[in-house]
Structures are given as structure tokens and as C-alpha cells.
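Below you'll find the structures, each written out as C-alpha cells.
The numbers here are math on the coordinates, done by the rules we state, and not lab data. Only a predicted model underlies this, so the values are computations on that prediction, with no experimental measurement involved. Cβ atoms are built from the backbone, for glycine too; each structure is taken alone.
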Structure I
Amino acid sequence: MEILTVDPGPTPGWAIFDSSTVSLLECGQGEQFCWLEPMSRYFDLRIIVYERYFVSRPMQGLEASEVIGALRLKSRQTGLKLVQQEPSVPNFIDKKYFSSKHRVLKIHGLHAADAVRHGLYFLGVTLGKDIRSLVERVSISFGS
């Protein structure tokens, strides 16, 4: 089953995981929605996981709200399951898999890296998959 994870915003980060092989297929970040339609045609997506976003001031975060709206529309049009995650998920993943082990994600782009963290959480915590080998493949060791 292929899963799309999204960190919404002006330059949304996205990642695609295969839950059956516990692997990261592709990730990146880019302008609003240019990646959503081709991605849904190329991959056999079943679930979209995205970071829940709260607008705290008027006009703040409109881009994130638009991305989430597009994901909800895509879900309704195609029957894809939508899953929200808390904004604290990337910190949880860093503390559990990277900080204490002297590792960092080797994903370029802050939003792309956050999308990968959301995917790692979904695979490891929500689906109960063993993600240790995937963490090894998406990280770089440093120091001791």
C-alpha cells in the first residue's frame, strides 16, 4: 500500500512510502499543488497523511489551509483515506530515532524532511511496522 505524507504550507513537503516493503519511494517539496495530480496518477496511493494545521491569526497560513483543502478534495474524488497528525510528530521522530543516536535525516528541504518524519511515524506507530532499517537508509551518522 502506498502512502502520501504531506507537510502543508507555501512550499509543501511530500513523501511517498510503500508500507508493504517499508520503504521511502520518493520525496520533495514544491509549489502548492503541481505535484499532487501527477503523483496520484503515477502511484497507487491508498492513504494521505498530513499535518494538522491551526490558523492562529487572520490571513496567517492560508497556503497550508489551501493544501489541506486540496487533499480533502482529492480524498473525496478518489476515495483515498485521510489521516491527520499533530504538528509535534517530527519532534517525536527526531527524539526517538535521530537525536540520541547521533543521526540526522539526509533529506533536503525542511518541509520534505517533515513529510518524511510524518511517514516514519505513520508506518512505525500507526501501522506498527519495524522502521529501523528505513531510518538507517534515510539518515547519516555523525560523531559519537
Structure II
Amino acid sequence: MLDKYFDELEVGSRNVSRGRTITESDLVMFSAFSGDWYPLHTDSEYAASSIFGQRIAHGMLVLSAATGLVPMKPGVVLAFYGMDKVRFTSPTFIGDTIRVEAEVVDKRDKGDFGVITVRQEIKNQRNEVCNTAILKVALNKKPAA
């Protein structure tokens, strides 16, 4: 979806990404990178006694991995503009495969560029929604031919 210029997208444009499996290595590397060593993500014994019964991926890891699933084209995306109403609605476990389903719900022309509003759902292989968010992205307009 972020591989199309502002004027090539319409309200209602949809995209479903490829999938990506969340691995134990992802949790370890994200913990090392972010400094977030909370035991729900990194301690099997602690997580086993939680309501989840096992370790879960960091919410921000899931959001970050989802960003990499959305097709982006250099020169199209001007900037990430913001994120609202972020909710983690079900856990993502090691071994879950996530995908992103996105829909343009608003467009605002800003003159030299435009801002799209996207409703995003991250779903797992069981079609459960793990995360919802509203994203705003500044996109360039298609260059004149």
C-alpha cells in the first residue's frame, strides 16, 4: 500500500501483506535492542504462570515486524506521520505467523503531498486480531510525466 503515490490511492483501498513467523530469536534480539527484558517475554517459568501460559512477543516487536511486512517504495513515502488507537487485543506467541491487513479510511491533500489514514489489523495464522491501530502516513504525489 505504501508503494503507491497519494493520488494512486482511494479511500477503501486495501492491502494484505505476506506473512512472517515470530521466532524466539526475534524476542531475544528485540530484548537486547530495546532493553526490554520483562520476564513475560524472556522467562519461560514466569510466563508459564501467567494468564498466557507461555512467553509472548513484545507488543512493540509485533508492531515493528508488521512495519516490515508492508510494501514501501522509496520516493513514495515522505514520512510516518503518527499512530492512534493502538490496541493489543490478543497475544502473539513464538511460532505465530503474522500478516497485516490495511485499509485507507481517509485522505487529506496538503498541497505538495498528501496524508493517508490507514486502519491496520495485525492477524495471526488463526485469523485472530493481535493488534489494531490507526496510522497516518505522508505520501508524495505522483511526479508529473
Tell me which of I, II gives 4.9 when you compute mean projected area of the Cα convex hull in nm², for residues 11-50 alone. II
Which structure, out of I, II, was helix-only ellipticity at 222 nm (-39500 (n - 2.57) for each DSSP H run of 4 or more, over all residues; to 500) derived from, given a value of -5500? II
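Identify which of structures I, II gives the largest calculated value of FRET efficiency 1/(1 + (r/R0)^6) of positions 27 and 115 (r between Cβ atoms, R0 = 25 Å, to 0.05). Let's see the in-between values first.
Details: I: 1.00; II: 0.15.
Largest calculated value belongs to I.
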Which entry (I, II) yields the derived value 1.00 for FRET efficiency 1/(1 + (r/R0)^6) of positions 91 and 107 (r between Cβ atoms, R0 = 41 Å, to 0.05): I
Which of I, II yields 33, 14, 12 [semi-axes √(5λ) of the Cα gyration tensor in Å, calculated]: II
